[in-house]
Structure I
Amino acid sequence: MANKLIRGSLIIFIGNIIFRVGGYIYRFLMAMLLGPTMYGVLGLTLPFQGIFQTLAAGGLPPAIAKYVAEYNVVNEEDMARQTIYTALKIMVFLGITLGFLMVFVVAPWLVDNYLHKPIALIPLQIVGLITPFSVIVGAFRGAFQGVYKMEYIIYTRAIEQLGMILFATAFVLIGFSTIGALWGTVLGFALASLSAVYIFKLHMGKYIPEASPDFVFTRKDELKLAGTLIKFSIPVIITAIAEMLIYNICTIVMGKFLSLDSIGFFAAADPISRLPLMISISVSTTILPAASEAFKIKDTVMLQKYVNESYKYSLLFVVPMCIGIALFAVPTLRVFYFTNSAYVAGASALAILSIGMTFYSIFAISTSIVQGIGNPRIPMYILIFGAVVTGILNWVMVPTLGIAGGALATTIACFVMMVPIIYFVFKLTKTKAHKASIFKIIAASFIMGAFALIIPKNTLWLFPGILACIVVYFFALILVKFFTKEDIASLRELSEKVGPLSKVVNKILNFVEKIEFRNS
């Protein structure tokens, strides 16, 4: 069972990285091909696309995974298959209904009464065509997860993303602009849903066989099962929507108050600001099962060690990354969007958002710890509160400060969410924070930041400047005596797994050890 869990987690982790990189590629291609105005239209549709897809899924994929796994483990394969079919019926109904509403009700209402941007009507209507396909693939992914076939999830995601990127790029190049980009998304999800059905029919029979001849399942039984699935899915969907609003409510508010060009600049900066989250998501993915295991066996010392080390090692990389992105916002945007220098106008938003991602990274890791020790509702309540705060702050700041106001509102909201979740982590785990390590990381990051201020902020100096900052940060960590003997030992053990680089890493560690512990 442990090997199955580790294998599945590793596959999903790799898949998430690939999926995130693919998302960046899609956004960068569309930004360069469409230009700020039409990319602003696309950026305006993306939050509504995500919200409607989440609503259509109804929080049911995790429910499918849970109950399929539970029924399979007690050899009730008929109920496992029925769970998939019942959930699929609910999701298809929701997908078609919400798609219809988006095309004929929501999109026209948004354009006429809120956005006042007629050019966004057809793109928003196309969003409604995505939901039926997205719920089909979502249901089958839940089934794949329930039998630990995580690779099937990756296959469907790869087809979805590859199809989306290829079709969207082709349609935009032909001249269909934002409408073409969204039709590419529709086709990507359509192909993914077809692949999910194909995999289920061809390969899932050995895990969930066909229903036995004597299996009887009445309409009353199905309604009861549907109720069970929906009951489980309600907190899931509330959490998912709240988290989505944290990311996207600023764009929704900007749609009312700002021009499409400004929205395009913000949409170009937003994905770059989230790069540090790849580290925090990696840590949070690992810390959840680790914290859960330590809590289950009541190993308080190990749990507290996990808590402190997760903060320490994530902040070690996240803080300097966020400060670096903030300071090099202008040349970073110039390099990423080298075909259109107009996107540099998003530099202020990028600089502010990157700081906000420091707070959100801590929140993400803290959420995994709290969930791991059996308190999933606490992060849900904080996320709901954070979404409300984000909405209010954006409504106040965007009209006066523009995209910088949206970024500042999001950053403040992330900080407001971070504070209570940290409180609950330390209270529930009875951990005493290793404040010295955190202060040393912040001090070393500020030393690096002070050095970065004197580096010219142009494309020529971007990569040399980043390399120089890494070196300065490394020596700053030595200066503030960050490394402990335990850190050196752990890094030595890790260095054995990096092959040819192990000798170089060991020489660096010898150097650190010689300086840090010369008087001990």
Structure II
Amino acid sequence: MAKKGHKYIFVIGGVMSGVGKGVATASIGKVLQSNGYKVNLVKVDPYLNVDAGTMNPTEHGETFVLRSGLETDQDMGNYERFLNRDLPEENYVTSGMVYRAVIERERNLEYDGNCVEAIPHIRDEIVERFEKAASINGSQISVIEIGGTVGDYQNIMFIEAARVMKARNPDDVLFIMVTYLPVPSKVGEMKTKPTQNAIRQLNSYGVQPDFVIGRSEEVLDARRKGKIAEQCNIRPDHVISAPDIDSIYDVPLNFERDNLSGLILKQLKLKKKEKQVAMAQWASFVQKVHNPKKEVHIAIVGKYFDTGDFVLSDAYISVIEAIKFSAYTLGAKPVLTWISSQSFENGKRKVSELKKYDGVIVPGGFGSTGIPGKLKAIKFIRENKIPYFGLCYGMQLAVVEYAQNVLGLKDAATREMHKDGKHLVIDIMEDQKEKLRNKNYGGTMRLGAYPAHLKKGTIARAAYDQEMVEERHRHRYEVNPEYISQFEEAGLVFSGTSPDKTLMEIIELPKKVHPFFLGTQFHPELQARPLAPHPLFTEFVKACLKKK
């Protein structure tokens, strides 16, 4: 159980989804952290999925993998990036987790024959998870984002759990609604009525928000703040304006200009620490975001483009942010171009177009869709010495392309493309094949942090400047050990391996052969942060700038 006096802040959405609850939650955590408090950020996903691993990236966005291996919502990535620290799996909660735990307990006769009901059993399981997350993290304040929007059937039990926690300890719990205020083009006036209605619906659940963060295209003026305050029983200075901005990393600074952390601490009856932790480093990073000295043009050749660029940004959000962190640190603005690999297959694009970019990234993914186009792109990139960074599947396909066009194994493939291929240079490991036959698909995934040994005299070793590293994985297939000697004889370098040398973690070509051709079996983007850019992304951007 959480220690007495622990503070909880619940962030709930109003009017519509997708207006930035995750960024607001991360930013609230950042400004409270800057005041010297140990903050814990928790994400609630109301889906019945037990974790985010089976969710479609074109609909739900990126699956973010924690150090423990738990597959979570992309907001967990923002939380880690803003707080600049790893978060444990207890900080992610889904309806599926909650219901499964209660049902398993009922099957084990742990309720002594009592009827098992949503209230109190589901509600109390949720409360227990919130308190456990606080206890494990040893934090003083928990900021808990409840996914979805008020009025959604799926999140009612989570709001009810928060209400009960407020009822039990009124001074230790507060509520923040992140809402949207539209400015209809034909009306020309910001409208507060949708927000008023959303707050009244929240009131019907027994919850009164203490703060309102108003998202809009424009800044909330005094009149709009006053109307929300008067109609919804909220103090005017507790209505915070959050207009559209160019960079999400401005949000904590904007919140501090409105003294949000001071107002929250006062509401929770906490003191502002005398030795306030400065946000100077964060502000310095934001200055680099707004004042780049040059540009670097990078193409991302991916496959999750089916519903447009907006979803694409979510599907690869950690990759995009990792590029930004390294580029801004080097004084450059990244100009990213999304290219569907299928466009190289259907003739809509020519691979020769890749020559105009300073570098190319092929990110991760699953399945066989768009793979011929990626292989065509990788061959052109390798032969034309364009800086290349392959992530997970992007590394595996670089291995396949090298086997086809350098080793001369024309039918080389990954088992993901051709299950019965002759030369499966990327394959499932022997101990995993039985699990696949039994349809234990989750058991065949390598998830979470694993160590890697780096070879001396390589790009990877120079970038990390250390012998052993630990990186997060999310994949099922590996480089087939039977072909490793052939690859090495043909000039491919395995610069990172598992400590026992059985799993290939990083491939690269020597600099004398190619300025930067490197792929990782792991996902380095998951550990990149604004104040700690990932060394491999930084080396890639350096190579891109050198080409430029």
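Read-outs throughout are calculated quantities, based only on the coordinates presented, and are distinct from any laboratory measurement. Note that the coordinates shown come from a computational prediction; the quantities given were computed from them, not determined experimentally. Cβ atoms are built from the backbone, for glycine too; each structure is taken alone.
Per-structure values
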{"quantity": "Label whose coordinates, when mean count of other Cβ atoms within 10 Å over residues 88-95 is calculated, return 18.8 (choices I, II)", "calculated": "I"}
{"quantity": "Among I, II, structure where distance in nm of label points 7 Å out along Cα→Cβ at positions 24 and 240 as derived comes to 2.5", "calculated": "I"}
{"quantity": "If helix-only ellipticity at 222 nm (-39500 (n - 2.57) for each DSSP H run of 4 or more, over all residues; to 500) is computed and equals -10500, the structure in I, II", "calculated": "II"}
{"quantity": "Cα extents along the principal axes in Å, for residues 48-279 alone derived as 62, 36, 33 - corresponding label from I, II", "calculated": "I"}
{"quantity": "Source structure (of I, II) for mean projected area of the Cα convex hull in nm², for residues 368-455 alone, computed value 7.4", "calculated": "II"}
